[in-house]
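J.: Just below sit the structures, each encoded as structure tokens.
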Structure P
Amino acid sequence: MLNSGKCPPQFVFEMMAAQATRRFLEGQDSAEEIVAAIVALFADDYDTEGLDQDLIKAMERMLVFIESVEVSDIDLLLLSYIWQQINFEDLVTKRNKKPLFGGLLKGRAKQSDRVYLTAKNFKTYTFAVGNGKTALKPDDWTPTVEVEFEPVLKHLFPDAFKPAEED
């Protein structure tokens with residue numbers, strides 16, 4: 001295992017939770033099935049012990065928040081949140097996608113408050129978008145343009161990374 005004993009970095013965990021929430025809101029599978037599939041895809045990259053329970057809890061918190069606010073396009077908001085996690089450390093600081101030391105996707109010690117941080121960061125982003133303090137994703141953005149994040153995004157957006165079928 002690449003990151004034996006190491007969990008996904010917080011921003012990767014937040015992208016996982018946002019994508020799991022998107023898929024759940026599409027209504028095709030149960031939350032447990034969606035999370036189990038995502039966790040299985042990341043099993044070779046990270047230590048996934050307890051990841052499924054934490055993702056379910058993060059989804060629950062995100063869904064409670066989503067239910068409490070009026071959002072015209074929740075799918076766009078969740079996709080934009082994933083885009084923001086990829087491109088920014090916080091609401092205004094651009095992410096260094098080519099760090100000098102260590103990898104962006106290198107496993108880290110599990111944060112005991114990662115579920116709380118996910119809900120808090122999503123709420124902060126949502127309110128910042130609503131107040132015009134940060135942007136939604138660009139219209140032309142797709143997961144395939146994020147070369148540095150391909151190892152994560154190919155698991156979260158498998159259809160986007162499928163080779164084009166020949167006629």
Structure Q
Amino acid sequence: MLRVARKIFIRFAAAGDVDRLVKDGVVSGQPPARETWNQRIVKWLSEQRAGRRYILVAEDETGLLGTVQLVMKLPAGYEDPEAANGMDVAMMESLRLRHDAGTEVGTELVNEVQKLAMKRNIKTLTFCLPMNNARAIFQARSWGFEEFRIMAEPTKMLAFFRKSVE
């Protein structure tokens with residue numbers, strides 16, 4: 001049997017994606033404290049309109065497959081110039097895939113976010129992961145990210161990764 005490769009489209013998120021990101025199972029799990037996922041996604045879109053965040057979504061004929069964000073400047077109270085400084089350092093954030101999307105979708109999203117970073121004159125792309133997620137850390141390293149800092153949070157340890165995208 002011949003299997004035809006599916007066509008995956010990657011584009012900027014739009015207001016019509018708010019409900020779809022949740023319904024299609026891309027954004028799932030425990031919602032943020034005192035917010036629904038829909039409220040958080042609306043907040044992300046307002047940051048995109050302000051130029052502080054870019055949200056990419058991947059989709060095919062079955063629906064939304066995944067999302068990733070490029071954060072140019074972290075929100076007030078979370079400033080960290082080593083992670084995102086609003087000029088030449090930006091953070092890749094919220095890489096999420098639908099459970100059946102396949103790892104190639106994640107790789108395509110990471111490739112596209114790196115292209116977007118270069119277009120925005122970003123020199124260094126950062127990424128943050130919980131240290132107990134060995135699979136995600138292995139994947140980040142396979143994409144060329146290198147660990148540069150560990151930070152303790154109240155409930156977990158975070159590893160910060162970075163790579164040059166020039």
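Only the coordinates and a few stated rules stand behind these numbers; no lab work does. Keep in mind the model is a prediction, meaning the values are calculated, not measured. Cβ atoms are built from the backbone, for glycine too; each structure is taken alone.
J.: One of P, Q was used to compute helix-only ellipticity at 222 nm (-39500 (n - 2.57) for each DSSP H run of 4 or more, over all residues; to 500), and the result was -16500. Which label is that?
T.: P
J.: For structures P, Q, which has the highest computed value of distance in nm of label points 7 Å out along Cα→Cβ at positions 56 and 80?
T.: P
J.: For the read-out relative contact order in percent (Cα under 8 Å, 6 or more apart), a value of 31 was computed from one structure; give its label from P, Q.
T.: Computing relative contact order in percent (Cα under 8 Å, 6 or more apart) on every structure in P, Q gives 31 only for P.
J.: Quick check on the output: -0.31 is log10 I(q)/I(0) by the Debye sum over Cα atoms at q = 0.12 Å⁻¹, for residues 88-151 alone, derived from one of P, Q. Which one produced it?
T.: Q
J.: On mean count of other Cβ atoms within 10 Å over residues 24-31, which of the structures labelled P, Q is highest?
T.: Q
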